[in-house]
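Have a look at these structures, which come just after this line.
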Structure I
């Protein structure tokens, strides 16, 4: 938020993450929302958002961008879409990517592993120095599935919720 001078940061929970559904197990949206609420409490100015859950169906970033921009109509708004650097090569495969490209500026969060990918032509982008934790969310889920600790990788309140809900065990 500080690097980009953001007024607010929405942590949007996908209702149905269409690019993952069918290819791997996806936790229920309500469970992911509960974890996101706890994470938001750890980040000053961040708030968990149910926009995509309430809309229902497959979650497309372009629909969310359009909804947010419609809500802010008449006010100067620059909308940033925060993505991990690992997602950049896939951007043009996203639903209505050409429309999304016109609506948002990417905030590409660096990763401590791998090379910084080239931004596809036509996208506006800002690079953001992210937390240099050398582990992905998939790796965190795998560690949890193996019964291993994720202390220091995930905020304690999130870990407690994962344990209480029995999430990611055996994944």
Structure II
């Protein structure tokens, strides 16, 4: 199984494309934007994320995207492992309850999930990611913490844009 997985991951081609509402994700030419956010995918991510060959290939692809510039990335190890020299690192956080509520509103209700089930899944994913051997979930020392528990998506985006603007201004002064 590991050999097959290594072969599959070595052949991955992932492209990010601007979309009308969200950035589109293409995997080997196929639009998988909606699928990668589904419960079926997110529930197995920790197991695959712990496989060294998978992590290595995804980091390679993410770094290649970043080299092209003008990229904003989110992920549980972007600031510590993937792009440790990023100009700006924002460590987003929110309570498990709020993240579960948001996911429930986005898709959980449609998938027959209860709020309690989502809270349990999110807490378990946090635990797995924080305790994995390869690039665990930790805040980068130089990251700015932004707790979004009480913020709307628009308010969080505005705060991040302000941080980015300050970072750009400071870089221009140096």
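Here, each number is a calculation from the coordinates, and none is a lab measurement. The model shown is predicted, which means the values in this text are computed figures rather than measured ones. Cβ atoms are built from the backbone, for glycine too; each structure is taken alone.
Can you rank I, II by distance in nm of label points 7 Å out along Cα→Cβ at positions 4 and 156 and just name the one with the largest value?
Numbers: I: 3.0; II: 3.6.
Greatest value across I, II: structure II.
Which one of I, II has helix-only ellipticity at 222 nm (-39500 (n - 2.57) for each DSSP H run of 4 or more, over all residues; to 500), as calculated from the coordinates, equal to -14000?
Numbers: I: -9000; II: -14000.
Only one of I, II returns -14000 for helix-only ellipticity at 222 nm (-39500 (n - 2.57) for each DSSP H run of 4 or more, over all residues; to 500), namely II.
Among the shown structures I, II, from which was the value 3.8 of distance in nm of label points 7 Å out along Cα→Cβ at positions 68 and 100 calculated? Can you show the working numbers first?
Details: I: 1.2; II: 3.8.
Among I, II, the structure yielding 3.8 for distance in nm of label points 7 Å out along Cα→Cβ at positions 68 and 100 is II.
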